[in-house]
Structure 1
Amino acid sequence: MPSARQILVVDDEENIRLFLHTMLEKKGYAVRTAASAEQALSMAADNPIDFVLADVKMPGMSGIDLCRELRTRHPLLTVIMMSAYGSVELALEAVRVGAYDYVAKPFKQDEVLFALAKAEEHERLLRENRALKAAAGSDTEVPELLGKSAAIQRVFRLIGKVADYRTTVLIQGESGTGKELVARALHRKSPRRDKPFVAINCGAIPDTLMESEMFGHKRGAFTDAHADKPGIFQEANGGSLFLDEIGELTMPLQVKLLRVLQESVVRPLGGNKDMTVDVRVIAASVRDLAKEVSEGRFREDLYYRLNVLQIVVPPLRERVEDISLLIDHFIARNNDRLGTHIRGIDARAKKLLLDYAWPGNVRELENLIERAVVLAEGDMLMPEDIPDRLREPEDTLDSVLSGGELSIKKASRAIEEALIKKALEKTRGNRTAAARLLEISHRALLYKIKDYGLS
């Protein structure tokens, strides 16, 4: 049986602790409780913890300070904040110091469970760094990334070449390819490694709040501005700032960002003085920013300022030779995390994964392997443990027609090959049984297997 996820609930109100303890235990979590931030720090030091649910307002050390300290001592720990003093400003402050999410009191059971469900995937991504270190091979690799293909090796070499410079870097790649991992690797290999690394998703914060988040604000700048607040450029001062999904910034914010990049100064909202900052900016986007420029959605001058050095992270379909390595890694990691005992993957199941296009890239593969490990009946991942979308053959006829092919002979061969593959998968390679399913002789099947190169 998989081991239960460990949750630490931190709240000075006993009734809240009791409610969450009872509710989360019923959902299969292993729950510990603490009545103060100080007690929570001690418990986190002595016990394995996966998630922390912490109140913002507590006597002594606040939840915000607790989150900051936990993130310093346990960087892979996922923290969710709770507060009855719900405000956008407080939520942003919690996220800024490292909290994954924010739940406002009074909360419903479903709200807490939904926040934890989202945090599960977040936690897996954070813990990937630790596991990937064990798989590092060549001197050009970085512990955050995994692969031996020529495509990913080019990324490793580029990281090594540009890490030492202050120059801005633009990381391009599809969703799920590991753009933030590349950004973190650039920071970790740079002279700024001992300074802050601050990451923000430009598409995740409302436009009305983004300027304050980026540049900070002075007390009284707007309704909820009850105190001075530094922006992410000030937070990252001396270190690196990762602007993910940079293509989502509005035109006015693009103008202000360009000024920061050119002059190395920021002016908080409501302020009357510029503040000097020393920040290396690393930007990323799934969009083709050159195309965005040509279509008038992204400033040309900002694009050229960001695109001094570019790193393109290849999609998984262009690094097929890495898939087997990634499969083994994700199996081992899930065995360690979930308490399972999967020895490996059946050759037929692996072929399904090798033949798949992986539109969600490494993240999709990671999630699929976790699902398969959880659902596996034995100690090997089998074809039946793989989702139907990978096990069902694509509509071969549609594929042929979409390519403009009208030859009956060629279309018939394509369909016949797909049927034979499906029959062999269904019978786990038993050719006699496959021949019966196909309603042809065993001899004819052997001939066709050889003809289509399926042996």
Structure 2
Amino acid sequence: MRLDHIGIDLQLGWFRNLMNGWKRTLASVAQDIQWSSDDMKRIFQGKTDIEELQALAVAMSRVYPTTLEKLLLPSDDTRNGVLIMRAQDSQASSRIYERLNGLNETVPYYEYRDTAMSVLSPIKPEWIKEEVTIDDTDPDNPHVVYNKGHFEHQMTFFIGPVNFYYQVRGTSYMAEMNTGDSNYITPFNPHSFTSRDADRLGLIIAVTFEGDVARAQKEMYLLGRERGADRFYLDASNGPRAQIKLLHQHMRAEYLQPQDLPALLPGTGITAEDILDETRPFSQEERAVLAEKLHIEPKDLLVSEYNEKAQVPVQRHDPAIARRYPNSDTPQYLIHPLVRSPWMPHMKGFNIDVLAPEPDLETGFESPLHQYLFNYGDTPIDIAWTVDGHTHQDTLGPEDSVYLQPWIRTAFGQADQETGQLLILGVSGAINSSVQHELSRMPDIKRVSKETTGWF
């Protein structure tokens, strides 16, 4: 791992944060890893270099319950918070994948190209051209090759005439998609894409990203199925039963057994029979009572309602719902919201028509999400952004793509005085609503981003 774009002081702050967690001083770390105390003092005064910090990380990984991956901060591969991948670099990554169809024929099926990806971003976007053309609506056409579904969430943006195929609980569906249409695919739902017109380009921008489960997956692997995913799984297709299982989980965490439930309810007007009724969800009052008894919040007893249609929602491009931004009188952009999912509240996609003659940062955009941009039109787009008090500019040619870090103000303009067409997708990284709520209760947030203080 590289540290050269992180900074010595930031890496030292991260080391100090981990040492606080291990309840170690500089002197005790020096003793544990058999380094000189004088060297440790010098290093934490900033009189060091990248190579020595890497060696220190290796030494600590051999002694403490941690990994080298956790010890070293990843390198920042952006320039001023932005990473741009040019169309020619995307084209250079081209690879064609063959698939075996239902007629036992091995045929070229997709052309893949990488687009802008950063080590800091949860977003993994791919340009995918559909090599197979099918002009009927049969979801079971033998020329269609479904994948097995994948672990990542996916938002898809469609360019040209594309057939979208998907399966939910064993039933196959097909939807005719066109430029500006979009969908969301829940993990592990099989799907496929083909062109619909041999004379017109059909392609997708498949933007995959990890959710909270991915961030916990390593722990689930180590626990195994019986004590990991299987044990924590709540079958949302049966909401009342799922909420009862969640209640029992919170009770076990308090060393309470299911038979102890009646003892939690005297004087509340609620019976154990009410709570264990698998035909209805908890009422707001019941959640509040149970939460108080179990020292949790009422939201901790909520289970998202299962909706089969929400597994793979599809949204058509509709000019009628476009928003004129920043106002209706002098719009600089037309904003077309893309598909939404209540299960992914931090996934926000937009198809944007750039009307502004030049970027105006005062009326630009600023998002708390990691963002991906793709110029899918035929005209270049000027981009301006500000970070750390400095303004930067560039021009995005057709099929150029961009990664933006959170909280970077951006604006766009017509490089050739023609309307630009821009895809923007934002998703949260590890900093989501639950993290934000926990963070908001801390009295000294400066230490979260850079630790400068020993715990003792």
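Values quoted throughout were computed directly from the atomic coordinates according to the rules given, and no laboratory measurement underlies them. What you see is a predicted model; the values in this text were computed from it and never measured. Cβ atoms are built from the backbone, for glycine too; each structure is taken alone.
Observations on the structure shown:
- Parent structure of the calculated result 15.6, given that mean count of other Cβ atoms within 10 Å over residues 191-198 is the read-out and 1, 2 the choices: 1
- Structure with the greatest value (metric distance in nm of label points 7 Å out along Cα→Cβ at positions 79 and 207, set 1, 2): 1
- Value -14500, calculated as helix-only ellipticity at 222 nm (-39500 (n - 2.57) for each DSSP H run of 4 or more, over all residues; to 500), assigned to which of 1, 2: 1
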